[in-house]
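Participant: Next up: some structures, all given as structure tokens.
Nothing in this text is a laboratory measurement; each read-out follows from the coordinates by a stated rule. Worth saying up front: this structure is predicted, and the values here are computed from it rather than measured. Cβ atoms are built from the backbone, for glycine too; each structure is taken alone.
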Structure I
Amino acid sequence: MSLELQRFQETLRGYAGRNDNRIALWGDTLRLDYTTLYAELLYRQERLRDEQVQVIALALDNGVEAMLWDLAVLFEGLTCVTLPPFFSPAQRAHCLEQSQAERVIAEPELAAELLAAGYEQRGEFWCRTFSGPSRMPAGTAKLTFTSGTTGTPKGVCLSADSLLRVARELEQASLATAPQHHVALLPLAILLENLGCYAALYAGAMLSLPSQKTLGIHAASGVEVPRLLGYLARRQPQSLILVPQLLLLLVSAAEQKAFDPQNLRFAAVGGARVAEDLLHRAQRVGVPVYEGYGLSECASVVCLNRPGARRPGSVGQPLPHVEVRLAEDGEVLIKGSTLLGYLGEPAYAEAWWPSGDLGEFDPEGFLYLKGRKKHQFVTSYGRNVNPEWVEAELTQRRHIAQAFVYGEALPHNHALLWPHRTDCSDAELAAAVAEANEALPEYAQVHHWTRLPQPFTAANGLLTANGRPRRDAIVALYRAQLTESTFSEESAS
């Protein structure tokens, strides 16, 4: 057993030994104290040992069962494959096939899907036999899939040491505020939330694991805001992990007195760029938000703003377990807690991981991200623009749900916009664009925009399964609109 794994297990055993009825896990209804949690883990480890397999896939909604099985697989030294609820059936089938998952623990509604994939149900396990050598590096504790910019998910293989070192650093980062109740809003299959839950358990805190249905969060159709706010009002979390859209939702609700953040001590936000204006709005209404940065290939969190060390607009300073430097072209390079390798590919042997993100440091070591290296476009004036920066400024305004910005070889940047509400007027969209432009230098501003006839979705091929725009597909479909203003200007000149 690795040193980090032993340390985590001993920490939980210590909490269990106190036998003080402190609640560890709280699902929709079920509650377990730390003593019962540890006993349940030992029981599940025995069940896994009886199966005599190496790779276990979890396709479960958030809840006590999902967390117990996740921890049991970890402590038993097996490989846990996490399947996000927003993956399509074809993507889930691909993940199971490529990982050679011999056992699956899944929600009942996936039964037909698993039967079609060649699995047979025996008790709580779906079982299948695979032949041939394993396609993952030795020591893989977690196999997390990222869809990236293509429809075929890519498997990232991570060790227990890397995962638990990050979890321990997250617990240390929030120590000054000492949150004692963490609510998991994101699916456990998202590595950031998974490690946030480990951090809560490291701290001996209470971990609430509501199902996505209970929260009113739907992968395909967004969030039932009253349902989510009602849950938060009842549970009164002290820590949360948020993506920018959830932060925007909570800040907007707080501004309208529909959400009271007074009990919240630490809200980490990541997953995409956060507009600086939104961070200031959060501060004004009392949401203690700390922006961070990470990637699956480095076991999630790399940098994080912390109490006493916060710079709005930055993603914080590197955590102690990593080193971060910039390449000559500004690409962020990371050393420490890097992946063992991609599934089916040779083990990763380099010391530094090229993130694909562009950044710069301030004199105090806070990192500021400037967008993705490969998404950068160059205007006809020779200015380099990272569209995600501009898109974040647009979508974190009041009216714009989706934005796509394009300006390759053009004199003026053009945005495709989809509003939050169908009854949103063009004047309201124009005002939101003007507001975003105020936060941008002239070369990055949106000079023309088009209202989309339909949103970008995974179903129409314009989003990846985890919500990132398929840029080439969008440009191909909307090229006429994106370049129309340029042609009209040229013809008029």
Structure II
Amino acid sequence: MLERYVKKILASRVYDVANETPLQDARNLSTRLGHQIGLKREDLQPVFSFKLRGAYNKMAGLSAEQRARGVIASSAGNHAQGVALAAERLNMRAHIVMGRNAPSIKVEAVRNLGGHVILHGDTYDDAAEQAHKLAQRHGYTFVHPYDDPDVIAGQGTVGMEIMNQRSDVDAIFVPVGGGGLIAGISAYVKYLRPQTRVIGVEATGSACMAAALAEGRRVRLAYDELDLFADGVAVAQVGKEPFRIARKCVDRVIKVSTDEICAAVKDVFDETRAVAEPAGALALAGLKKYAEGRVRPNQKLVAVVSGANVNFDRLRHIAERAEVGEHREIILGVTIEEEAGSFRRFCQALGKRGVTEFNYRFASPDTAHVYVGLQVAEGETRSDLIHEISAAGYRVSDMTENETAKLHVRHMVGGRAFGRKQELLYRFEFPERAGALMKFLSGLGSRWNITLFHYRNHGAAWGRVLVGFEGVDNDRTALASYLDRIGYRYWEESDNPAYGLFLK
């Protein structure tokens, strides 16, 4: 089997359209993790994804009659772009069935390449079923995204290039959706150098390959339980042919969380200044998890950066979750006393540790709840930090793994002032550097009762805080004099219409 695939890979016609991508050294990660790490830059392909390789190899082998009839494919996006570009180069008509929830950047990219987009259903299965119906009705050739020997052979050229670029690599980490890429890479690598480990990486919520290998048969995940964050690999069932190869050639599969994927997107950016899509950074997330375990040091490890087709508006969410995924941030819910000075005492209990987020709204006459993000120091564990704060007399809830808290509640901490309290609202701006927020909190002192507080570190040069103080109009002059001494720019927002509608 392997010899047959190696011959198909060596004979693949991918280089009519695809690039031989570089294997780039990740110097910062190598130093940090103690291994020689390389990034296989498939995000540099003309369609910003490796999918072009398999699609073109399949379509280039079609007969003149098949080319005349055209091709059809079902895809969430990257395979669709590969098929569309291949069809353009081969002077063929390509029809692409995509789910109605496909990322707009991928839909528009397919159209710009000349592909005829058909939006149907909400899942890959819906789109695939419709594509097969249209193929039978019109005689189109169906170009499968992963379960096809010619497609697998095209993707396998990634493995061929890696072995040409770094023949003594110890392990190659490959993102897994339907399994076409890891099948092609592992078939070539295991034939050429059996001692090189091929390790698949899956998102925890869509780990169909891990489930299949554990059961010894292909397993179909329930769609309503499928995690769609890394949409490029959100597949319910691994392909039949990829699974046949993977059972013999894949050494293990690592599962990673959404936060760990976000951290890997940030790592790719730090190393390359390129923005990988979540599925594109998946392999690096698995590599990091492997490297941080009990493994032999200074290994030569390669992660396939498989794609960069990410909607710009998703970057906000990715940035929010990256530090948690790097285990450098902890999210807590802390209960404090509701009285003048309690806010300051809590800040003193935090010491000099970095605060990444602080959300608070007066809730009841006796207690207040603070949603706080804290930086985890080098060598410190989450449990150590929680124990330290609890020992200071505070009731602490760990929300670091709480999806509802991180996705929704953090943006909803608030409400209206309780009872008859009146407040004055101010917006502050200060240079974002170590200790700046704590200096600001200490400067507020304990004279004024704080009724609202919101802060989030976004990595910008300036930190921004919204604060409510208990007070009436006559307190403005005294409060302004007090705030002037802190030394940060501020603006009063008590008459802001958004405050009036939602917070006052």
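Participant: Who wins on FRET efficiency 1/(1 + (r/R0)^6) of positions 223 and 367 (r between Cβ atoms, R0 = 25 Å, to 0.05) among I, II, i.e. which is largest?
Facilitator: That would be structure I.
Participant: When FRET efficiency 1/(1 + (r/R0)^6) of positions 15 and 55 (r between Cβ atoms, R0 = 30 Å, to 0.05) is calculated, the result is 1.00; to which of the structures I, II does this value belong?
Facilitator: II
Participant: Can you say which of I, II returns 50, 43, 36 when Cα extents along the principal axes in Å, for residues 287-478 alone is computed?
Facilitator: Answer for the origin of the read-out: I.
Participant: Something else: From I, II, which structure was Cα extents along the principal axes in Å, for residues 375-446 alone = 42, 30, 26 calculated on?
Facilitator: It was calculated from structure II.
Participant: Which of the displayed structures (I, II) returns the greatest value of FRET efficiency 1/(1 + (r/R0)^6) of positions 87 and 431 (r between Cβ atoms, R0 = 35 Å, to 0.05) on calculation?
Facilitator: Structure I gives the largest value of FRET efficiency 1/(1 + (r/R0)^6) of positions 87 and 431 (r between Cβ atoms, R0 = 35 Å, to 0.05) among I, II.
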